[in-house]
Structure formats: structure tokens, C-alpha cells
Structure I
Amino acid sequence: MKFLCEFVLICGQLICGLYVWAGEPLRIVKQNNTYFLEVADSLLGRDLLFGSRVVNLSVQKNISAGQTMSDPIVVRFVPNGKYLNMERRISNAVWDEADVAAELIARNHVIPVMQVFDLVRRDESRGVYVIDVTRYFNDEISELSPLPGGMKQGKLESKASGIVRFSNHENRVNVTTRYAYVGGKTPLVVTINYTLLVLPKEPMRPRYEDERMGYFSSVKTVYNTAKRVYRPKYVSRWRIEPRPEDVVRYQAGELVEPARPIVFYFDPATPELIKKYARLGILDWNKAFEAIGFKNAIQVRDFPGEDFNSEDLTVSCFRYIPTEEANAAGRVWTDPRSGEIIQADILWYHNVVRLLQEWRFIQTAAADPRARNKELSEEIMGELIRYAVAHETGHTLGMKHNMRASFAYPVDSLRSPSFTRKYGTTASIMDYARNNYVAQPGDFERGVKMTPPILGPFDYFSVQWAYTPIFDVKTPEEELPVLDRMFREKGHDPLYLYANMAMGPVVPDPSGQSDMLGDDLLKSSTYGILNLRYIMSHLIDWCSDKGGSYDRMIEMYDAGVKQFFKYMNNCASYIGGVYYFPGTVGQYEARYVEVDKEQQKKAVQFIVDELQESEQWLCDRRLFGLIGNKTETLMNRQGEMLATLVSPNLLSRLIGSVYPIEEYLQDISTHLFPDKKSWSEYEKNRQIAYVLALKKINDEKGGSGKANDYLKRTAVHVEIVRLSKKLERQVKYSEHIGFIMDLLKR
């Protein structure tokens, strides 16, 4: 294919599409108050990446300085008589120009015009076209606005707006413009940096996405008259290659530096504590690159000077975001032609530290006395920062979350000092396996580790798969057998399995979900709940300072409730759950394996039992006297959990399952309505919530009209009739049973 980069060893030098810019100028020239862009003949028809980023602004509203809400676009300059057109590449179609239908395919994917510039002059002696870009950059460029929707109000005031600076570089230009908006409810001033970057003539050779390995990707539509149209995905990854003069040494097994290492610059506003441990978190990934032959693949530097343009499209940064949002993120900009990462940011929001402290407390304070303090020690806080930054750095290398990694370890191994010191809590730092909530009081003193690993086995494997150069092939198709062998060499080892992030409270695959630990969720959740009970019983002692506020006590109580219901939802994933094993034909005996019936039934029993037990330890009257009565909140959460258990989505999973819907509903009813004469207020609340959820499905009007919808409703109706008969025997013992029977009959 015409754009694929070929690795060819010629005269000891690697020809691989590296950036070469001699004689290819793209330059801004200012004369008086007019800004001209010079475009060399050699750049005509070439692909350029055009992006924008906020430099500063007057009000934060879902965006801060250094961020952007828009991806860069690919443009090219094409002469048009006395004009110079800027075209925008919008099609993701790919074809071989040697294909018999290449001309016809091209006619269906014409590149449209985005902007037309009057040609100021044509400099024949220098071979450049000169256009006036003053008005273009002074006005809004709607295709590239980095601002979130609804932020701009009023109109653009030209008298207070305009280009404030520009810079020329070997392969790009930067233009920085100030925009003032007046007349709206909230006036706004924002400064935006635009970068126009010349992309290499030959894109990096793409690597196809594999569902066994989670990488961000972009979809292409490939046309080939010899085959059907197909839509491969190109993974996002940096161009990590040895220098041409180091290829032989690299192939001989020597460690070499890549031709172009990944460099992150630190925002000078970053607090020293964060900077100290963030640096470690970023550089931790060098160990994985060393394992495939590259040293110093990732480097960290301070801003080189005050005039350093950190908003340049080619500059990767650790950006400190001073907002109240508790978050961190890793984002990349890529060459959409190949997936090559051009630039990346690690975004560190101010309040993420508070979130890290909350997780550390609510998940490990029972086992680790150090986590009980209001202010964590630098050792603990530094470890948390390092973990979070390493996780986000993984995203900047192109990696997605791997929610399968924490299921790789046996639960009891998470209480082993030797195991946890070596492996931490998960096989990948890209999982959401926060801290070791399995560890029990006394385990820390025995040497059990409380936190995730620096890098897990899957992280090393992920770098190996995406970044190992494959020299003896010419196309991404030819890479596939080589890459497939990497997976098959790992056999069925659970350390090297992947699952993407699934949305919703109850995910379909119990082995691939966030905020869980271990290969037995009922067992690990039992340990976690034991810890929550211990923490709640000591919450007043650990979260109160004489003369201080009750805020921390309230926050940690709410965090404990949230953690408890995470355990409930995680365990509910067993119900109708299916383990998914991605792979090629023949790798596994089965790709889809149902959770066995006994495990599903145990999950139902566990959830109902723990909901009942929770009223004993989450309803501390002494604690409620300090933070307010939480009974209504807890009852609502329990009701929501029961509604989830009989939700249409979950019931759909049981159609054709080894655990029939009718038996499942009967099990829930049996657990919620035992044969006894009195019930607590919480039990009554759960019973009513369950019946209301059943009635909602039974009384549903219309629907999709599909037979399986009626199957669910039929099963629910049968259970309502059966339960009504059972309650007839209990109505004489409690008035609320009579109320429930009335509900069932309505």
C-alpha cells in the first residue's frame, strides 16, 4: 500500500521514513501588521497536521490552560490558479494505487477544500507560494476550536483580539492568537496556539489492533478488488526504532537508544512532591523498553526556558491542572494515517491527591495503620502518585485499560508477603486495581504489600507486542503471524489476558471489570467487607480531630458505602456472566465460557446476605449522631441494588443460561422472604423494593415486541403469582406483608 513504511536495510542504513526537512520550508513572515505564510513547492500536496491548544483563559469551564477539546486534523496545500487551497483530509479510505480500480476508488474519496487563500505572490527563485494568513488566524477557526461547547458567549471583539506571536521551526510553524468575546453573560478572553506540522512523506508502518492487546486505535477502510472491503484498526504507538547506525548492534541484542526517544517536559507549576514521584512513574516504563532492547526510551526534562512553547503540537508535557476536579488523564495526538503518536500529555488535576488518599484509607486502613492518618506520609503519598502517573503514562504510550489483569491472581496470594512484594495487586498497572483491600489486620506487619506493582507482567508484554521492531517483513499483514506467536508462546497464562473496560453497574464478564481483586470475587469481597466493618467501627476515632470539622468523617463514611456497593455490583456480574477469552482460531477450546450455575447461585445468596448484614454495621447510631442519619440513603442504595438484580439487562443474560430465569427469581424471593414472623425496617424496605422492581417489568407496556422480552415478563409474572401464594401464609404475622400482597395484585 502506498503509505506503508518499509524497513529496508541498504548499505547498513535503515530507510524508515524519518523526518527529513532540508529544502522544505514552511514559514511565517511578518511585515508591519500582516502575517504571510510561505509554502515551498516541495510541500504542495503533502500531509500536514493542524492542531490547537489553549494557552491561557479568563475562566475555567471544563478546560484549563494547556488542554484542548479537539483532535488535530490533516490538511494539505494545493495550487488553484491565483489561489492556494487548503484541503482537509476526511476520508479514512486506503487503497493501493496499483489496484485496477484505484482511479475509481479515488473518485469516490476526493479531498474537500477547507479554506481558500488569495495568492499574494509566487516566488519562482525560491520556489515558494506566499499567502496572507492574518485574517485567517485572527478569526475563529471553527474546525480546530479547543474549547468545549457553550463556553463562548457574545461576539468576537476584533479590537481586542489578534495574533500575539508566531514561531518558525524546521518542520512546523506556530501561531498564537488572543480572542476576546464580549456582550454575553460572561465575557471571555482565551489565547490559543495553532501548530501546522509537516508530516513525513512515508508514514510509519502501521500495526494492526488485536483484541488480545488493548491499544487505542483508529479505523481504516481498505479497498482491494481482490478481497472484500475490510476495516482494520491501526494502534496508537510512538515511532521507537534504533538509529540506522545501531541496527546491527540492536539485532545482536545490545541495548541502544532509540532514534527519537519520547520526551516529557514538566510544567514548572507542578508542586515539588508531585514532580518528584511523577518523574519516577514516567520513567518506570523504561524497564519495559529495556526488555525489548531500548535504553532511555522515555526521558523527562524541565522546561528549557521562559519562552518555551509548551502548547506546540510536538511538545509532550506533564501538565498540572489547578482545578477542583479529582482526576488524572493521559492523552495522545496521532498521525491518523498510521497511528504514530506525535504528542502526548499527562494531565494531573489538583484534587486527584484527595481521591488517592480516600482510596488508600477506605481500602487499606484496616490492615495498614499508616493509612489512618489525616495526612499521609511522603512515603505513602509518593507511592500513590507514582502509581497514578505510571498508569496515565501507559495511556500516553497508547494503552487502554486492562480490566482482566486483576483477575489473574489467586485471592489468597494477595495476603502473601512474598507474592505481593513481587507482583503487587494486579498483572497490569493499566487495570483499576487500586489497593490491597484483601489484606487483613496484621498482614501489613507480616510484610504484605498494600499497593499495585510498579509494572506488571502484562505491561512488559504490552510494550513487547506494540514496540518490538519487526525487520524482516514489509507490510502490517506480514506482521500478524509474528505477533500471534507472541500470544501463543504465553499459552493460557492468565497473567497475559486482556479485557477492555465495560460500562454499566453489572458487566457481562466477571473477570473483566474495574475495582476488583483476585480470581474469586465472592472471596475477595468477603475480605473487603470485613475490612469495611473494621474501618466503620473505628471511623470516629480515626477521622475526628478535636476542634476540627466533621467533613473527613462524612467523606470517608460515604466512601465506605460506595465501596460496599462496588463489591455488590462486582459479585452480581457472576449472574448470567460469561468469561470471554479473545484469541485466534485454535488458541482456546472455547472463547465464551459461562459462569457455572453453582457460582451464580452463590452470588445471589452472598448479595442478599450481605445487604442484610450491612444494616448492622453501616447503621451506627453513635456515628449518625455526628454525621447525620443515613438510613434513607442506605435504604435507597439497597433498593437500587435489588432493582439491578431484576433489571431487564441482567434478566436478558439468563435467557438460555445454565441458570434459568424462573429458578433465579425464585432464589431471590426465597432469600428475601424467609419463613419468619418479624422483619426489620431494612428487610421490609428490601422486600418492597424487590416487588416494585418485579411489578415494573410485569406492567411494562409495549416493549420491543421481541419474543425474548415476553419471556422475561412471563418469568416475572410466574414469580409474582408464586410469591403471592407464599405470602398468603405469612400475611397473618405482619401488616406489611398484606401491603406487599396488595402491590402484587395491582
Structure II
Amino acid sequence: MAQEHPSLILTKAGVQNIRAELGNVPLFDASLEKLKQEVDAEIALGIDTPVPQDYSGGYTHERHKRNMVVMQQAGVLYQILDDAKYAKYVKDMLMQYEAMYKTLPLHPKTRSYARGKLFWQCLNDSNWLVYVSQAYDCIYDYLDKAERKKLEKNLFRPFADHISVDSPQFYQRVHNHSTWGNAAVGMIGLVMNDKELIDRALYGIKGVSLDKTAKDDDGGFLNKDGKAGFLANIEEPFSPDGYYNEGPYYQRYAMYPFLIFAEGLHNVKPELKIFEYKDGVLLKSIDALLNLSDADGDFFPLNDGQKGMSYYNNALVTAVDISYYFGNQDPGLLSIAAKQNKVLLDDTGLAVALGVKNGKAQPFEKKSINLSDGPEGKQGGVGILRSDGLELVFKYASQGSSHGHYDKLSYSYYENGNEVLQDYGLARFVNIEQKGGGNYLKENKTWAKQTVAHNTLVQNEQSHYQGKYDIGSKYHPNLYLFDSSQENIQIVSATETNAYPGTKMQRTMAIIKQDGFEKPFMLDILKVTSDSTNQYDLPFYFMGQVVKTNVDYKIPNTLEPLGEHNGYQHLWLEGTGMTNNENTKFSWLDNGRFYTMTSATLPNDELKLVRIGANDPEFNLRREAGVILRRKDINNTLFVSTIESHGSYSPVSELAINSNSNIQELKVVVDTAAYTAIEITAINDETSLFIIANTNNSKEAEHKLKINDKNYEWSGSYHFNK
């Protein structure tokens, strides 16, 4: 039987359903009208397919990107509105590309490890074909047989071959780049009913091996395990919980080809049962990704991630609509779709728009969640604790491919969508041509990836795993415990033994609700054991302005970098003081809230006030502040801190309320190999005690411990009383 068209994303039956509902579904109708206005404006401008010459952000690059999107949109409008002007527009543009592509050389910019023809890298060529294959499917029957043959012979098949056969270093791997490549080859293969291309997309190119020394544009080594193709790209990067090992920023980027190709496979080859593959992990991954966003919908910038990327991105419109339609019709997704205020113009978008119209939407509730990492969920993970608007993001994940950072057991902290303690994210101005062609800057490697750029332990001013990708890829931290079942305390703990040879780190973090405190406070316990004597630095990158500290610090007359290598060269040293108190206090103000860090410190600890931006002549880094606790000449040690959110300040009333810490004393009362116990005394003299068993995380284990002549007995890995 001849294949029907459209069949990739839109289907003949789906188009009829959509036409029958036009004018009756507000969200769908509004999305359609907005798209029509945009495409009509592009048609009025005329078609431009310039000779490629630019990096990201340049005119030719952005024009070809815009063309691919407008062609896809025009194809959809042709199907829904049955107006031939849209089909003609797509046809005319495709014929211009066909005439160009036959003699088009490799892109003149030579920086990429895999150059495209329309774009400087094969990745963008793949983006183009993913979108254009949808446009071709929509106007397939508008074209005559000779026109289709001309396009397929001179444009689509050579385009797919260049992405794959001609560029195995790009295509034959497990990475978000190759996911786009697989989807591009597979989607045009589905439209053309080309079994060879479909198989190449699903399983990779047979008999092709890679140069073991090859690196991608980001400096990471290409995958050398021989795994390739779309199914491998589902199997390897996703954990059973749906966490994507490169982090949420790149998961967002990869979700579009994952899901749009999966929808095409579902429609054209339902026998593959693609949405059931690996226990339905593609749909699980959407829920995981939404949970990796803050209260405003911005994704946590784990690994390489640009801050501000959120679920308002078009890729997440696709994800939400497809998840709702092919999943369990979660009404929480409808509330996100309503915020996005747009839907896909296909069966999935219609279903979502109808759900919103019929009042089925409910709030999408983000709870505390632990997401495992690794294809079998055994390579660390990310734990998120949520309580009263506070969000603690604890990263104990694997390296995360070439986009990974050397930041084991790091964390970031949020309140109502605002950063309290930040993860820096990436060093890149995406698609801003004046900044390195819109691509990764050298500071991404020298600063953003380095350990000192994160809120985690640095030993002897060296980054974890020596800052080397091939070492970091071998190891990962391990979860010790995660428990969000209690209302008054939520806890996550993990260990890392390979970041520094001979050193073990165990970090336990908890959000604790306690009477007498305005908001829950965060407790951070970092236990370090080492077979050598070391210097330890523990940074805290706070957001806002310093209010007060009890450390008598000195300001240097001349700013100097804190160090010479591993990110230290990018930190200005703005002040240094010795911690002469058993508790060091440091408070700041941001977004109208006060925050206080209380740390149990030793007499010879140093407090260093630092600011990002040294050795940065092109101002590629944000000039943000941090404070570092430094402890020298010690092997085994314990860092304990609390972070409180309290009070408010209004610049209108000029009134400060509850601007002081509620913690009178933070005290380590036990620290042995088996147990660590922390006593927290509030300013009203009420005392609470937190105990963690460091070597037995069994929920059934019975523990007995005597502290200050008082016996404590409990079951499970930790104990908290007030």
C-alpha cells in the first residue's frame, strides 16, 4: 500500500479532527492565528537562501535557521487551512535549496569537528532536516512525482548521507548532537519510506569505527564504545527515572528530536512501540525534566546550562503536549500548557487545548524527588528537596558526557525561584556572534567546569578527577540515603571516593522545619577523611549584598587573583580574615530577604571574600561574589553549616524585619567514623539534635549513642529531635 501523507506528525485523520474543532478551542485557535501571522509576514518578505558563511548568530546562519522553522510552520498551515499558498511557499523554498545543495561545499568555517554544509556544524544541518522533513511530509501530495524525485535525489538523500555516512564522528555516538542526527535521518526516511535511512537512524551505521582520540567542539572525547543510533541514545543517557546525564539544559535541547521522531515512529511504525521502549523512559523523562525546574519554570543549570532556559521554550511545548497525549493525561501538565499559552498544531496540541478548555487543568505539583543517573540508575543522581518555597538541588551525578562539570557533591539553593546560593552554569553567550561566534568560550573550561566554581569541596586547589574528562567519566558519587517522607525533615546524603585519590567525602544535606524558625533552615554536613594532609576550600556563591559577618577581615590595597590554576585564577581576593569564633556568621540580603550562614569553624580557619572576574580581559564572566572557608594542614575534618532564610526588607517602607539569625549556636557534639551529631541551639535557648550514622544506611538498623550522659536510641540511618 502507498504511504499516506501527512503521516509523520500530522495525520490525515488528525487534520480532519483539527478542522472540525477550529473556532471552538481558544488555546488552539490562538496558537494557529499567531503562527499564521508569523508565516504570512515571512511570505511577504520573500524567500532568501543565502550562501552559508557565518557562525552562530551571523546572518546566513540565522536565516537558514529561520527558513527551516517557517517551512515546517507553513506546511502545517497548508494542511489545517487547506490554502495552497503555504504549500507553494514551501515548494519554492525547497527548490531553491535543491539547486544550491547540489554544488554546495563544506561550510567555510572550519572550527567544528564535523562541518555541515548549510551551517558550520552538522548539528545545525540536522536541526534543519528535522524541521524540513515535517514540511515535506505536509506538502508531499501537493508535489508531483517528478518534483518529489528531484528533491529526494538532489537534496534530501545527499543531506541525510552527509549527516551520517560522511560524518560518522558526529553521527556514531551517544550524545545530544547525534540524537539530532539520528532524528533527522530517520524522519526524512519515514517521509520517503526509505528503509535504509530508517534503519540507519535507529541502529547507526554498520561497520563504522571512530578515531579514539577524536574530540567534539566542547573538548570532550567522542564515545568509543561502538554504540550508536536513536535507540542507543535512548538506552544510554537516560536513567530509569528519566534523568538525562548531560543535565536539564541539554535534555531540553534533545527532547525535541527525541519526542518528535518518536511521534513520527508511533504514527508510521507503531509496531516499534517507541513510547514503551526502556519501560517508557521518554515519557518519564518529561516529568523528570519538569521537576528539574525552579518555581518559575527555569531549569536548574546543572553541568553546562544557560540560566533562564525554562519550560516556556518551544521544545517544552512539544514535550508537554506529547506527554499529555501519549501518557496518562496528567491534568498537571495542562496547567503548564496554560502558562506556556501555546500548543502544537497537531493531535497532541488539540488534546491539550481541549483539556484546558474543558477545565481539566490542575496545578503541576513539584515535590521532593531523587533522580538516579546512568542507564541502569547506578551512577549517582540528583536529589531535590523542596519545602515552603525552598529548593535544595544536590548533585551527586556522573560526569555528564562532554558537558559535565567537575563538581561532585555540589549544590544550589533557591527560594521562590530566586537563587540563594548559585551554580554558575556555562560560560557562553548562546547565538551572540560577537562573543566567540555564539559558542563556548575558553572560560567555560578554565572557570565554569572547574570545581572551585561550585559549592563543593576543593582539595589543594585541584579540581575533582584532575579536571580530566577521561578520568571523570570512569567514576561517580554514590547515594547514601534519600528521605523526603517526614514533614519536619527531608534529607539527602551521598559519598565520593575518587575525586581525590585517598580522600573520601560524604555530604549530608537536610531541610529542617522547626518551631521558632520563620522558614525551614538547611543543614549541610561535609565529612572528609583522607590519608594525607591537605588544604580544603569550601566555597559558597551567594547572591546579593553582604550585610554582616563576625569575622574581622582585611581588604587588600591591590586586588590579586586567589590562585593561578583550576579556576582560582578567575577569582579576585577581596578580603581575608581568621575565624576566631567557634561559629562563623555571614549574612546577606537579596530579593528583599535576609540569609544567614552559620558555620562551625576551627580557630585557624580562614574566611576569604572573593569575586569572579580576574584574568577575564573580554568580560566573559559575571562579576558575582562568593565566600570561601579555608582549612589547612589537616587530613580528616568536618565542615558543618546552616543556611537560614529570614525576615524582609522593603525599599518603599525602608523597614527591615527579622534581619538577624535565629541560631545562637551550631555545635559538633560527636564526630566518629560511625556517627556525626550536630546540636543546634536557637536564640530562645531551645536545642535540637541531628545524628547521622555514617556507615550504616539501613532503614531497619537499630542505633544507640550516648551524648553528654544522655542515651539516644533510634531506627534508621538518621535521627532528629527537638
Structure III
Amino acid sequence: MVVAVDVRDDAVRLWSRTAEGIVCERDRDYSPTCYVDGPDDALADLRARLDDDPKVVRTAFDRKYVSLRDDERSRVLAVDLDRPGEVATFAREVRTTREPEEWSPGTFRLYNVDLSPKFRYCLETGTDPTPAGEEGGEHWPRSLSLSLPTQDLADGDLSALQCGGEPLAADGGGRDEAVLSALRERLDAADPDVLVLSSAALVPLLHDRADVLGMDFGLGRLPGYRRLAGENTYESYGRVGHSPARYDVPGRAIVDRSNSFFWGEGGLPGLFDLVERSGKPLQEAAWASIGTVFTAMQIQEAHRRDVLVPWRAWEPESFTTARTLHDADRGGFTFEPEVGLHEDVVEIDFASLYPRIMCEHDLSPETVRCDCHDGDDVPGLGYSVCPDVDDPFVPSVLRPIIEDRAALKDERRRADDPERIERLDSKISALKWILVTCFGYQGYRNSKFGRIEVHESINAHARELLLDAKAELERAGWRVVHGIVDSLWVTPREDDRRESSERASGDSREPRDGRAEADPIEDVCARVTEQTAIPLEHESDFEWVCFVPTSDGRRGSLTTYFGKREDDQRESSERASGSERSERHASREDRYKFRGIEARQRSTPAFVADVQEELVATLDEHRDPEAVADRLARAVARLQAGDVDPSKLVIRTRASRSLDEYDQRTRTVAALERYKDRGVERHPGQDVRYVVVDDDRRDRDRVRLPWEDPDRYDADFYETLLVRAAESVVSPLGWDRSRIRRYLADGRDLRLSAFS
């Protein structure tokens, strides 16, 4: 079982765990390969000129598919390079030097260039980085966690270093020599294959400190470490992000918790599942983005089909009329929510709608707008979809994921072992994000195998499906109160409720609720599923749901709502609650569902989130905005009296630029200045945490950092946050922020409802 892959320019080391222990094998003969396509005479000339290039080990002509649309293989030049680090250099030289010398721009197209080193090695040599043996068994990879608080990391203070959640030094204090010695003993005893670090910056800190102290220490199975990539700031979908520096140690994989989306969503079980599906070794899968892992899955499928991976996406968008462009350039369908409190609501949604549309309708770059026929196969757009492709590329990648995730969910419903449930949840969550991303990636300009017409076709089918489902629901006696992309919220029609009430008033009939007059929702879902071949699932039953208006109050917010689950739904949710959730949090989430309101926003302080959830519970009990305002008044009084722990008032936001690029004296700027004063670097895209202590100031004393142990806070500032949170709860009932303020200012006595 391969537990780590070290790709270096002198050799590749494969670390495997066997019955006898860890074994290291060296592969000194590995030569990475890239491919060049172009006219025969140009390729012959390029090959001749590469004879004297010291980077090139050998060249040969080969036959490969250079596009998913190709029916025949093309003659390409395969170039084996001396070292893995020279692939990118070679590609740039061909593009910027060798091509311009003799040929016009665009003569050559390069393939299999920008594959990450460890993934490339596994792909080209057929090495499987998937853990072997039974999950969690004796031969399963071993892991060890190391963590150090942010301030101590910045100060280079190792005294608070924790290993496996426990301090390495007695009472959390001690000299660096003692901490490093204790860590070395733990590494020797545990012999981990995976190091889960609070920050990858621990790697240089620990090694460099050991060097200064003259100690024999290393996190890896051999001495030393290396930096794989420096830190960088990026922008994605309008959000600024930060990627910290990445490091490598011999013989062990590193998972940086601060730079791993999939660790947060799926933990090690989810990551190992993605390793098996993508072929990316654990360390690369851990820091990779969702799109990068999905691309690796596509590359695996392309490799099986003998299709090369383009260095740059070059296939242009096909010509289309302005009218078609207008019809195509839209997203999924949405029904504007009816603001207010709705009783007896059912939530239904299409399971993995967009991936299933791709599979059901064979939507793939090589099938959409094919040249073989002019069929009107995409509703509203008139695009053809080739019927002659037996196994379209994108569906072949997605089907195993869809089927396996559905099987995992079925197994999870039957499971009763908490540890097993937790592992299943991890895998289900990780796969969910792959399925969420695969749709948008079809329209991403840098997608290796994307095509905008596929993206447009998926949306067109989704819009049609939602409209058809709405029509079927209405025929069955249901009314849609909200719908977005793949989900619908429905309630029995009012006339059905009225008829039910009238019948219930007679002595000869048993009382019946409104839902009895509509077709059972399971039957409606089954009919839609049969018609569309895409499962429409009965997701949740709610006693009531509140749809919140937008901030200007003109319409309903598409993604902001909250509601109370019915008893049987709560019982099901309680059985499904993860083992790491606190009892209070699990109980709250089991009773209510929150989406988009402050309690679900990452920037909201814990105290404000807790109060908002209590306000929802008050609304549930009394259905009266005044009762909610009374409960709010108690929280405000506690806040103004200084009885709230400042640690519950920490605001978490993200820096959008560097400190010297801000024009306004915002709270974030004040926090960044305090970070700088404490020697902690904060780059654009990184989290910034602070407590507001005096919002009237405009200097760095406006806030305090959490580890500065603030002993006070600006009560008026946090009262404003509480009122905003309360507005989200009562705005569906017609109350806005000003009315809440007026009610609080009246000074009337609190009712008993405030203390429930």
C-alpha cells in the first residue's frame, strides 16, 4: 500500500506500508512525457531541433486522440524529459522560442503539460495511491495531528504545541528543546503516514528551530523538508482567497487544515475516497480545489480513452444567433418566494439534478451541437445532441459518483454505529461538492474538457424540469410557495384546505387536514420521477416555514428562510446527527432549519447567532412579533449590562486586500493593524477575527483581537447586530427594524413570553 509519493528531480520515492513495516522504493528511471501536435513537417523539424536539448531524453512519434470529438488518432510527437521539473520549461520554450523561430503562432499544440508532479507520476506509471486494506484497519494509513495557536506560530513559540490534541509540554509551557524531544518521541511511537497540521507553516518552524538548537529532528522519514509552492492571493467568483505556502517532508503526506477545503467537508475518510476516484495522492488531493479534483477524475477517464489533455483550453464557442444567445445565457429557474409564514410546507428536490441531467441526456463536449445532425434536442435552444456516441465522456465520469453517493446515503440510513455514520457522512459530503461543481465547470474558461454549450444545455433542461414539476404538483392539489434551481417548497391549495375544514365541521366525518385533499406528495414525486427519469425526492416536512424579504422589502429573498420540522422529521434528523455535534446544537438543528439568516453566516458572532435561534423558537411558540421583541429585549439588557463573554462576540471576516490598499478606516483595517503590531501576517483572502470595543473610534483601538483577551465590548454596536438578526425573524410578519426599535424604546414591561 503506497502511503506517500515523493517526486524529486533526482528520483521518485514510493513509501509503502507492508506487514514488515514501511518500505521505500526508488524509481531513478522515471521520465515525464508531454506531447506536441501540429503539421507533419513542423513536428519533424521540431524533433530534429530537440536532439541537442539536454532536457530531452528521447522523442518518438505516437498516435493519440487530441480531442474528445476525434474519430481517429492523430500523429503526435511524444517528448520524454529528464526531470519532472522541466516539463513546464520545455512547454514555454516551444511556445515562445522554438515555434516563433520557424513557424507561425499556433502551429503547435501541447498536451499533458500542467499535471501536478505526484499525480503525473501515478498516472503515467499506473501507480495506485489508494489506501489498501479495510478502512480503519491495521494497514490503513496512520495519522497524527499537530496544532499551534496563530499568535504562538507568529511568535515562533513552541510551548503551546499540541500533538493529538494534547500539550507536548507540561502545563502548556516549557523550553523548545523539551517540546521537540517530546514530539520526536511521539513521531517514533506513532510512525504516522499522514501529518494533519493546523498550518503548514509548522514545517519550516519546527525544522529551523531544531537546526538552531543543533537537534536531530525531522517531521519526515528522512531528514529535511522542501517548499513546494509559495503563498499567493487569488480571486474566484468575485471572492478573494489566499493560498498559504505548501511544504513536503519525505515519506509522509501533509494535510494543512488551514488550506484544505475537503478536510473541512470530508475529513480523512472523504479525502481517501477522493484519492481513489481521482488518482491524486493524498497530499495533492488535500490542498486541491474542488475543480482540480474533478479535473483529475476527467483526466483519468481521458487517459483510459487514450485522449490527451490540452495545455490550454482552445476550443471556441460555436457561432450562434443573438436570439439563441439571449435564450441560452440564463441560469436555473426560480420562483419568487411568497414572503410570510406558511404552515404545512413540504420541501422536495431533484437529487443531483445537474449531474443527472448530463447523464440522462448525454450532455458532453463531444455530443452537444454535433456535426452529424441538426436535431432540436435541447429545449428552447435548438441544440443537437449526437445520438451515435455510445459512452459520452462527462456522463461516464459522473455516473459512478452519482450511484456511489446514493448507495452511501442508503447505507447511512441503515447504519447505527456512530463511527461508521461519521465516516459515511464524510464521504457523502466530499462527493456532494464534486457533483455541485461539475455543472459550473462545464462553462469555466480554463476547464480542460469544458464547453459553454454544455453548460447552457444543462440549464435549459433544468428550467424545463422545474416548470413541468410545478405543473404536475398543481394538478395534484399543491401550491408552490418557493422554488429555486432544483428545490421546491409546496403547500396544499387554499381551496383544498377550506373544503377539508368544512367537512371536518360535520359530526359524520373525522377531522382531516388540508394535505388530505391533495395527492400524497410521495405519489406526485413518483410520477415526476417516472416522467423525467431524474429522482424527485420528498426532502422534509415542516410545521411552518418563514420566507424572509430582501433588505429593501420589495420581494422575497431567494436563499433566506427558516422553518420548523415536523416531529417525525426531527426524529429522523436526531438519528442522523453526527457524533461530533454538541447536544445543544444538534437539538436546535433537529428542530429547525436555517438558511441564509445571520445564524448561518460565518461573520456572525456566536452570541448573536444563539439569540437569533432563541428568537425563532419564541416565534414558533407564540407566533407573535411582540413576543419575539420581548425576548430580544432580555438579550439587549444582558448585553448592555456587560454580562456577555467577549469570546462570544468575535466577528470573523475575510480581508479583501492588503492593509496598505484600503482607503477607508474600517473595522477590518483596525484589526489588520493590530495583527501587524503583534507580528502576525494577514494576506488578502485570509480570515480576520476581532471584537469591537469602541466603534466610534477610527484607529486600531476600535477593536481587539481574540487572543488579546478583551475585557469589554461596544454594547451599542452589538445591539445593532441583534436588532438586525431579530428583523430577519419578524420581517416575514411585517415588522422591520424601525418598528423593532420603537417597540424596544417604549419601555413597556416584559411579558412572560420573554422568559420562555
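Since every read-out is calculated from the coordinates, none of them should be taken as a lab result. Quick caveat, the model's predicted, so the values are computed rather than measured.
Given a computed value of 57, 52, 41 for Cα extents along the principal axes in Å, for residues 165-468 alone, which structure among I, II, III does it belong to? The correct label is II.
With volume of the Cα convex hull per residue in Å³, for residues 349-412 alone derived from the coordinates and found to be 78, which of I, II, III does the value describe? Of the structures listed, the value fits III.
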